1. One of 1, 2 was used to compute relative contact order in percent (Cα under 8 Å, 6 or more apart), and the answer was 17. Which one was it?
2. Say we calculate mean count of other Cβ atoms within 10 Å over residues 97-104 for every structure; which of 1, 2 gives the highest result?
3. Of the structures labelled 1, 2, one was used to calculate FRET efficiency 1/(1 + (r/R0)^6) of positions 9 and 113 (r between Cβ atoms, R0 = 41 Å, to 0.05), giving 0.60. Name it.
4. Who wins on volume of the Cα convex hull per residue in Å³ among 1, 2, i.e. which is largest?
5. The value 0.30 for FRET efficiency 1/(1 + (r/R0)^6) of positions 105 and 361 (r between Cβ atoms, R0 = 30 Å, to 0.05) was derived from one model only; which of 1, 2 is it?
Structure 1
């Protein structure tokens, strides 16, 4: 397929089907692609909290309007309800209550339930090509969806389908559709918290995965519109350089990451992060007393004693990590550290929270590529923790010192999150950074 979209085009790749290549040099924060979802399905925990069409939360003090037909879908108003009815809900509405209560649906995992509903919605959408407005035939969602590679992993089976669409397609056609669909749907998130699954055929066709990506996907929600995916550059991308996004969290342990990529998408990742982690495996787990020394060394690497600046790597540079610090890359260490920070921060153990939080920030800066959103989100949490610590007091540290650290963390958070730009629900990190900055200024 020949496909060019303003800032990028498909080109050859040595192992994958194609590569999305930059036509011009791209800057951090630049939007590379903006496309509405083809269809979505909310996670069970988000049902009745969010509009089933646009994905937005119900406004404060207001309730979403429930579909009078099935009683299982909720909407901001008539505009969202009418658009989803035309798109696919008309095919499932009168069948949905019975379908949801059926044994075949109930035995599915929550994730498979979402994908089953998403498949039913996709079949309805495929039946109406006229709904897809596109400036050219080449990037029509229907045409692009039909071009996606099928993947049938071990144990592959089609989930139960809701509504009358199962009679519109042959069993073979449904299998082919699900084989394209299963490995080409995205998890939608607001401020990095998942709320739905969605199909974005063009994004699936364009972008390969990397654990050290130079771009990320975010999701924009507007009343009356389908959730929109925007792919944003997080680092400078040179002309003819491949644009990649992460299909999953690069900080997931290597073996888990590779298993998920192979089972879900049908490939083994050979990015520099995976190759480096393979080269040093198995990583030893240091005893607790030694870990304390290693953690202190890692903290000093990004924030020397008394320093008023943070020195995170300007680019991905994990292979330069001193070998004596490799135990900090043990698969169990990062999840445990994250839990320690979260627990200490919420329980008011601020000495532990500030130390573990800075260690976690240093580790994120080592593993993730520059400007990765989770670095910004954690920096914001660390800044809020430092602010609370300055009020409560921490033995051995002055209020002025802790407030200065809060400013450092907040500055990094704003730098990273400004590159990502607005996304998800109203408020969130952007509002929190503004509020915290005002508090810090008032205290000064």
Structure 2
């Protein structure tokens, strides 16, 4: 069977300073190829294709089956791609986090789809394709996680042994297109070394990967990194795990393996402020770690409590101090518009971002996405609204918002602008960033990011 997997164009011509590969599609492509299928990935977003060009591609290729991924913030782009693809393929399949969050509702939102797959689909997708090839009249009866307009099967079991999955089919991707300002103009690759997160933040959707942390072995991760270095020549890596550093011993084994192989990698990962280990930091730095991103969210204990974050401001201070002492840059994630926090509370959060010495900060509006506990509470209390995507470099044009007694849409917009202005538009900060530039490519990358911020802030 000829299968085309699509990452759709942006809804309205947005461009991104950060552009990562559709890793989920690459995992599915590898699983399908291992089952003997012929697969192509079209990353229309990365290639800069228009919707008309996408339609032309589909009309020429006419694949037997089209698979489209979909995250909730950009699901309308997936639905638009489905309308375009429908006349040019026999079967149309939707996957991704949005399916796992809203399930059969997707067929009301986009009746063009024949099937949808919830949960991890590296096993269920090849099983569906095999059933369709055999002409089985009702493949839905035996495939976990499969949905049709009339049937919803139980979710598939989580894949316990992630080491047995084939590595993502990166050769099907336009790898030179993927970039991140941290690495200047160098191409990047993304890697998932684990799935799942055991913590209970109310804003996080765990419908696909679950709350049980499932790590890959250090040896398996190093084999994938070796493939990226040798076959693609890429040495800038972003680890996409929710919590790369959860197991400190595994983190050290991965770092030591990088050092022993002398790959000279540059990389970024996600950490958690109450799980910072100084020995692990030292090994990570030696292995090329340039940045750790931490979910700080708020400077206010009552805000952190509402979010079920399970951390304290003092732990934040200690984590940032230790990471800075190890010579690793930090990115702090913050959430604004938290119910129960006042405007003054969130001005305190903005000051806190400066006090902890974060190298970079991201200030997002707290969004109640389907599939999260926050969504359920927002609907029950009448807080849920959909409005324009207000933030910097948002994907999609609309976003779920929390409109509460403390937060109107105008106040949300105002606090977010105050946050970015108060953090980035400081003379000392700007001079510090300029002193750390190491090449003309890094300067150009940083300049593009700065222009995006200026455009968003003032226009």
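1. Working through the options, I get structure 1.
2. 2
3. Attributed to the structure labelled 1.
4. 1
5. Answer by label: 2.
Laboratory data are not the source of any read-out in this text; all were calculated from the coordinates shown. As the structure is a computational prediction, the values presented were derived from the model and not from experiment. Cβ atoms are built from the backbone, for glycine too; each structure is taken alone.
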